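Student: The next part holds the structures, each set out as structure tokens.
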Structure I
Amino acid sequence: MKNLSNILFIDIETVSTHKSLNEMNDDLKELWQKKCKYWIKEDENIIDASVELYVEKAGIYAEFAKVVCISVGIIDKNKNNKEIRLKSFFGDNEGLVIAEVELEHEKDSFEIPDWLGKEVTGDIKYYNSHLSKFPFKNWI
């Protein structure tokens, strides 16, 4: 088995922006129907097929979807044990991604990957207790 301890796993959950195609404005409906032409058979009714396809597929297309939850995870190796550590952001903290690294000892070295952004260790605004009172959506 390959070493998975240096991989950040990211899962982004999306849903369609509207409950049904009928709730969309005419421009978006027209755009959706153009996209549906690639999936339906020639003898199918474009209107009927696009309504059904919206429920099935709209959540995976950026122009018709919104992010409802972002989860990140790592595999943490402690001595002989392996532990999966997950963190999810949704609701008022949607869009915030924090990669958490825990070392056995504070002085242990850690190779910082290129994709890792700002170091926030000790910054209280990233603590779960602070995020619950002052959510990410209000930072901007």
Structure II
Amino acid sequence: MITEITQQLKEALLSGNTTKANVLRVLRGKINTAAELRRQPLELQDVYSIIRTEAKARRDSIEAFTKGNREDLVKIEQAELDILNSFLPAQIPDETIIAAIKEAIKVEKKPGIIMKKLSTLFAGGADMSKVSKLVIKELNGETN
């Protein structure tokens, strides 16, 4: 994964795509820092976790800029989010998530325990903040 990020960074620099180059520089830096702190190479799931954290920061910024009526900044953050999402595995469809939530609710009614089971089940294939909202909706009897 790191070699892919480095390769795309080189391509972005050569093509003059400064947005992509800046995002990939920051991402590579965060990955390298995490690896140095652990004193060992990162697992793929660790790299995905870093990418998801960066993507979440962009989503939060998009939300704030939208509320502040700053469409120019929303476009920049959205472009950066799209770049980060290109490195993440495909997301699990909502229908599959909801079906798994309904099955988990049959066994357990506590949101924390349900989320723990679902987080191991989805292992990076779903946005867990979205899953959490869906769990609360299902527990409250609000269906889509």
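Student: So helix-only ellipticity at 222 nm (-39500 (n - 2.57) for each DSSP H run of 4 or more, over all residues; to 500), computed for just one structure, reads -26000; which one of I, II is that?
Tutor: Details: I: -6000; II: -26000.
Answer for the origin of the read-out: II.
Student: Using relative contact order in percent (Cα under 8 Å, 6 or more apart), single out the structure from I, II with the greatest value. Don't skip to the end; give the middle numbers.
Tutor: Numbers: I: 24; II: 18.
Structure I comes out on top.
Student: Further question on the same structure: One of I, II was used to compute distance in nm of label points 7 Å out along Cα→Cβ at positions 96 and 112, and the answer was 2.9. Which one was it? Walk me through the numbers before you get to the answer.
Tutor: Values: I: 2.1; II: 2.9.
Label of the source structure: II.
Student: Could I ask something else about it? When distance in nm of label points 7 Å out along Cα→Cβ at positions 48 and 88 is calculated for each of the structures I, II, which structure yields the highest value?
Tutor: Working: I: 3.8; II: 1.1.
The structure with the largest value is I.
Student: Using percent of Cα pairs over 25 Å apart for the comparison, can you identify which of I, II gives the largest number? Mind showing how you got there, number by number?
Tutor: Numbers: I: 50; II: 42.
When percent of Cα pairs over 25 Å apart is calculated for I, II, structure I comes out on top.
Student: When you work out mean count of other Cβ atoms within 10 Å over residues 40-47 for each of the structures I, II, which one comes out largest?
Tutor: Going through I, II one by one, mean count of other Cβ atoms within 10 Å over residues 40-47 is largest in II.
Each value in this text was obtained by applying a stated rule to the coordinates, not by laboratory testing. Because the structure is a prediction, the values reported are computed rather than measured. Cβ atoms are built from the backbone, for glycine too; each structure is taken alone.
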